[in-house]
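Just so it is clear, none of the values below were taken in a lab; they were calculated from the coordinates. Because the structure is a prediction, the values reported are computed rather than measured.
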Structure 1
Amino acid sequence: MMKYFMLIWLCLNDPVVSLEKTCIQEQYGSTFNSLEECRVAANYIYNNIKNPDLYMTSFCSSKNLTTI
């Protein structure tokens with residue numbers, strides 16, 4: 001069974017935050033049945049960021065769960 005997972009990187013543009021704490025990587029809490037579902041969810045998150053100093057990028061990865 002093929003599922004899609006979203007990895008998200010969030011970075012804060014703040015001169016007082018240390019470089020080591022500027023960005024975090026998280027796996028989104030849900031899986032998706034298609035690449036399009038994953039892309040739509042990433043776009044929704046990206047478009048709803050309300051902090052102008054917060055930057056996001058994401059990556060959708062497919063994994064065959066029957067072989068993991």
Structure 2
Amino acid sequence: MNEQEKDLEKAEQDFFNTLMSLMLYLNSNGMNLDGIKEMFDMKIRNAFEIYPGIKEKYDKEHKGEKWSWKDD
């Protein structure tokens with residue numbers, strides 16, 4: 001497995017862990033799972049809708065610098 005694949009695997013696991021933490025918190029505080037799923041679906045759709053504008057702004061401000069989610 002190369003470095004890029006390792007990074008992707010870690011990002012996927014971090015995302016999953018975050019989702020599970022949010023689900024546990026919200027469900028433990030009274031929100032039903034159907035409501036949580038609907039909320040997540042809406043937020044994910046919204047993220048994909050606004051991504052092109054955010055990416056364009058980032059590219060203009062950073063002139064092609066590679067973005068990293070990892071703490072260095």
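Listing for the model above:
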| item | result |
| --- | --- |
| Answer label among 1, 2 for the case where helix-only ellipticity at 222 nm (-39500 (n - 2.57) for each DSSP H run of 4 or more, over all residues; to 500), calculated from the coordinates, equals -6000 | 1 |
| Computed 45, 32, 19 for Cα extents along the principal axes in Å - originating structure among 1, 2 | 2 |
